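Derivation of every value follows stated rules applied to the coordinates shown; laboratory data play no part. Model, not experiment: these values are computed from the prediction. Cβ atoms are built from the backbone, for glycine too; each structure is taken alone.
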Structure P
Amino acid sequence: MNRQQLEQFLGRFSGLQLLVIGDLMIDKYIWGKTERISPEAPVQVVEVERDEIRLGGAGNVVNNLLAFGCRVSVASVVGADEDGRLLLSLLMPTGVDIAGIQQVADRTTSRKTRVLASRQQMLRIDRESCADISKEQQATLLNFVKQQLAKTQGVIISDYLKGVLTPELLQNLIALCRKQGVPVCVDPKGADFSRYRGATLLTPNRREAEVAHGRAIHDDAGLLQAGRELRQKLDLEALVMTRSEEGMSLFFADGKVSHLPTQAREVFDVSGAGDTVVATIGAALAAGASVSSAAQLANLAAGIVVGKLGTSTVTPAEIRNEFSRRINPAEGKILPRKELATLLEPLRLAGKSIVFTNGCFDLLHAGHVKYLQQARALGDLLVLGLNSDDSIRRLKGPKRPLLEESERAQILAALDCIDCLTIFDEDTPLELLHLVRPDILAKGGDYQPDEVVGKELVESYGGRVELIRFVDGKSTTNIIDKVLSRYRDEQ
């Protein structure tokens, strides 16, 4: 898939109508820190700092599709309880069609509560019903789907084995979609994949494929056998097996197999990654992509979402950036502010030390490079705020900069010591500092501490300012003067 095809598919996402069928859940995250053992029992005490409610299960598939700009309808069954009402209240402001969600009195809405502290998940508490929904509820759900298919370009089935998707209902749904020519993608669960027979595509992970195949996958030969047998047995157009850090393997109806490698990046949380994969593939197929192109898009999206904490989503802009990063790592470091904030959040929560510096960096020279290397050595990653062309003209006059901001950004991004950079147009980086909230604010040694913009802000939350001495005699102005002097002497 090339960049033109990527843009073509992403551009079509906003016009798609997709239907999500499956188990809706509430995901609650309790974030805190743990520094002591309880005197009541040999367990850690978590001091809660904040908590957060998110849509989980099929709801996370919905969120991923909304992040792509798709229009979404949902079919499911939840409890007529407090969590059921909460779930609907989370969906209603998004513009999702919730007419297909049934609330029933004898059912408990699924809720997963995760306690996270000291950079890891400490505990998960589940509250749910897993009994099969009634025949009447199945019939109501199926009738809703029949009404939706005429205006739907793709169906995504998100099965968490919570009783909404019974084997009989699944087969009726898949047969209905097949008859209407609507692609149906399934994120499967359990040992019996026969319930998904006839779907367009399944997206099991390696462990799920092992369980359904009935034999452990020890090597490449076992992987090929499992994938091919499952695809053939289930009469699928394709099977996409996700393999964590090893990427994805695609199994096609003609017997061909394709492997998509992933690229090494820090993994913070794999929860919800399967939702992102099936949502991306489902949207891409609905947009007219081939299975191969759809899987490539999903591979990009999965690589992004595992770098976030909790069930999360991916935007088209992030996919574009990840595509650029894999083709040209330097280009992928140049981020707009919103994406920069998304990138930094899990790093900060994981305890990474963030260093920030800013400047014009017009005509990059050895003094700049040494300064940036020293700044990077202060922490785990270096974020650079780069002055825009307009801000430099206001600071240094109409003849500067000598290099446009896009050129300066590309040159700086090629340096190993810079992890990411963003361009800012304000006269000072104060607004950007509010967004980045660095642990360390680095500035050149020609400043006095009290002259550093953002010093009070950084110190207010426990950060610090570090002054780095510049290399004597190395400056852009000196280079300009030297060039002018030499060329004047030749005239």
Structure Q
Amino acid sequence: MGVESLKSSERPSVVCADVDGSVIATDLLYESLLFALKQELWLIFLIPFWLLRGRAHIKRRLAERCEGLSIDLLPLNSSVVSYLKSAAESGQRVYLASASDTRLITRLAEQFDFVTGVIASDGSINVKGSAKAQAINEALGDSAWEYVGDSRADFAVWREAHGVVCVSARPSFARKVREQFPQAVILEKEACTFGVVLKALRVHQWMKNVLVFAPLVLAHQWFNISGWMLAIGAGLSFSLCASGVYLLNDLLDLEADRRHPRKRKRPCAAGKLPLSSALALAPVLFVAAFCIAAVVKPQFALILAIYLLLTTAYSYRLKALALVDIILLAILYTVRIVGGGIATSTHVSQWLLGLSMFIFFSLACVKRFSELLVLQQRKESRTWGRGYSVGDIEQVASFGTASGYIAVLVLALYVSSKEVAELYSNPAVIWMACPLLLYWVSRIWLLARRGFIHDDPLVFALQDKVTYAVAAIGAVIFIGAKW
């Protein structure tokens, strides 16, 4: 049964709609919690005491600290909004009935011209389940009303309602509603699938962790089986830890992502992955990462802890500091190489560390440049959650190109070093890798300026045939220098 099949004569005079998970594809409790903690992290120590005074109390305390929360950016369930709009057009009065705090619900109601009023938690009473049904009856008196809901707690409300509308992404839940309420209207919403979870974990970004194999490969330990197994363990640890950090980053960056033309499609920002699920999944990933790291080597677990500390600091605050964010990104890539060396007990050359810092600083600049270019094309002047303005775009480009060319210089100096003579029979052959790297760096920046690189240059490189060709030629050069 759909919206179009309902006639106005079949509807009660009032429709009351749940908000969290129904009208909006997110949860205001978690939205307000994350917003408040991002502004004032020390509130984490007060939250347990607020919770002792009840859920309504903690919702009110958080709502008081969320005046800057962008309600207008919250993801909506289009099927529910369309249903409510249709109800209002047919003569029904529409109320938002939510367990969230009335301060936030009132602000949300202002976004819809068809909403008559709100019924919500007031700081002392948590309007959920039977308490919500009672609050609706008290507010509407003898008026007949139907209720739009999406959770088990809503069964208590549906039993009091004169009409049942279920918002569900799961057929099994819809069947249970229909068993108790045969005349229920079912509105579909997008389900959280395994593919959505993988997208939130950014599994494609795990390719960055092949850097842990660099020390083994460049030390010519190609047939060191135990070393390769340790490197695989180290790479998996970094991958799981990185996915946990991506989740935290997305949770802390909801508003900025929702303002971005592409990032707003990320699972957390778009409401496709429940914020509660993301909050629960992140620590699981961290525990799994450190369990594997401890098996690989205790010293490697320490490197992973440093990586987690740096990435968390980046997600929480440092990414908003101009230049600090770029330098930190370069450091994080280099930490992967150091971690690979420690995990496999392989010496990491100072030349490799220098090359890594400069090349990844250049790529981090490409990332920021591409973001600024999008804003420039949209005629916007500022970034959200970043310490840059569009006017910085040329300076960022100059930083990046200079750093990329310094990486080429480091490679050229390496050819004349003592270390290269110990590893290669014909070190002069490596000179051919210099123009190759020069070409690749220049091409990346040329494509960035043309607007062909979106957000992450490494993701672009993994999809770029020319990059694979350059890598293959580079491998041939180094193998030729060896033999």
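Taking mean count of other Cβ atoms within 10 Å over residues 68-75 as the criterion, the highest value among P, Q goes to P.
Taking distance in nm of label points 7 Å out along Cα→Cβ at positions 92 and 252 as the criterion, the largest value within structures P, Q is that of P.
One of P, Q was used to compute distance in nm of label points 7 Å out along Cα→Cβ at positions 444 and 468, and the answer was 1.9. Which one was it?
Going through each structure in turn, the value belongs to Q.
For mean count of other Cβ atoms within 10 Å over residues 12-19, the calculated result is 23.0, so let me know which of P, Q that is. The read-out was computed on structure Q.
One of P, Q was used to calculate helix-only ellipticity at 222 nm (-39500 (n - 2.57) for each DSSP H run of 4 or more, over all residues; to 500), giving -12000; which? Attributed to the structure labelled P. To which of P, Q does the computed value 4.4 (distance in nm of label points 7 Å out along Cα→Cβ at positions 156 and 428) belong? Only structure P yields this read-out. When mean count of other Cβ atoms within 10 Å over residues 284-291 is calculated for each of structures P, Q, structure P comes out greatest.
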